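Multiple structures are listed underneath, in structure tokens.
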Structure I
Amino acid sequence: LRFVPTLMDETGKIMNAQRARGVDFGEGNIFQQMRSLVPTFIPRFIASFNRADELATAMESRGYGGAPKRTKFNRLKFKVNDWIACLIFVFLIFAIYFLRK
């Protein structure tokens with residue numbers, strides 16, 4: 001949905017280019033009007049595929065990939081060293097509190 005406005009802008013550019021080549025989009029009945037849109041399909045698909053290729057290249061260069069493990073997030077767990085550091089910190093807080101009195 002994010003690319004709908006971009007595709008509409010691209011369609012407008014293609015239709016203007018086709019009008020410059022002599023295609024009339026609003027002439028005739030509904031079938032003739034739909035038939036006049038056929039010359040816009042191929043350039044629209046080509047532009048869409050080019051845009052998708054550019055987006056894929058940009059995503060790959062920024063590190064997005066299709067790897068099964070998509071993140072490097074690791075859950076941290078408290079280990080013995082962490083408990084020792086907490087105890088030292090609590091001891092220092094009590095020592096500072098009692099030394100100030």
Structure II
Amino acid sequence: MRWLTVGLLALVVFLQYPLWLGKGGWLKVWEYDRQLKTQKEETRQLEIRNAGLDAEVRDLKQGYDAIEERARFELGMIKQDETFVQIPEKPAARTP
């Protein structure tokens with residue numbers, strides 16, 4: 001009877017090994033699930049960024065407002081009949 005118990009226990013361990021540690025075992029499935037969640041989050045972030053870039057490209061193609069805004073703020077350009085006025089900031093008061 002003792003050998004039968006040991007044999008059945010060995011059979012159970014032998015059958016459980018592939019389930020937990022094999023190529024398609026639970027540990028691998030959990031790891032793949034974790035990697036999938038990470039990849040989906042990264043993909044979601046990239047889709048948000050791509051949507052913003054797509055909107056910006058459409059805006060630049062359709063009208064001159066976006067181009068003018070970029071020229072003013074990024075390149076410091078002004079229109080032909082405008083006057084550029086720059087007001088310097090006051091220096092901080094020195095303490096004695």
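No lab work stands behind these numbers, since they all come straight from the coordinates. Being a predicted model, the structure only gives us computed values, none of them experimental. Cβ atoms are built from the backbone, for glycine too; each structure is taken alone.
Given structures I, II, which gives the highest value for distance in nm of label points 7 Å out along Cα→Cβ at positions 7 and 87?
That would be structure II.
Going by FRET efficiency 1/(1 + (r/R0)^6) of positions 15 and 47 (r between Cβ atoms, R0 = 25 Å, to 0.05), which of structures I, II comes out largest?
I
Sticking with this structure for a sec: Identify which of structures I, II gives the largest calculated value of distance in nm of label points 7 Å out along Cα→Cβ at positions 39 and 63.
Evaluating distance in nm of label points 7 Å out along Cα→Cβ at positions 39 and 63 on every structure, the highest lands on I.
Where does the value -25000 come from, among I, II, when helix-only ellipticity at 222 nm (-39500 (n - 2.57) for each DSSP H run of 4 or more, over all residues; to 500) is the thing being computed?
Derived from II, not from the others.
Ok, one more. Taking volume of the Cα convex hull per residue in Å³ from the coordinates of each of I, II, which one would give 221?
The structure behind it is II.
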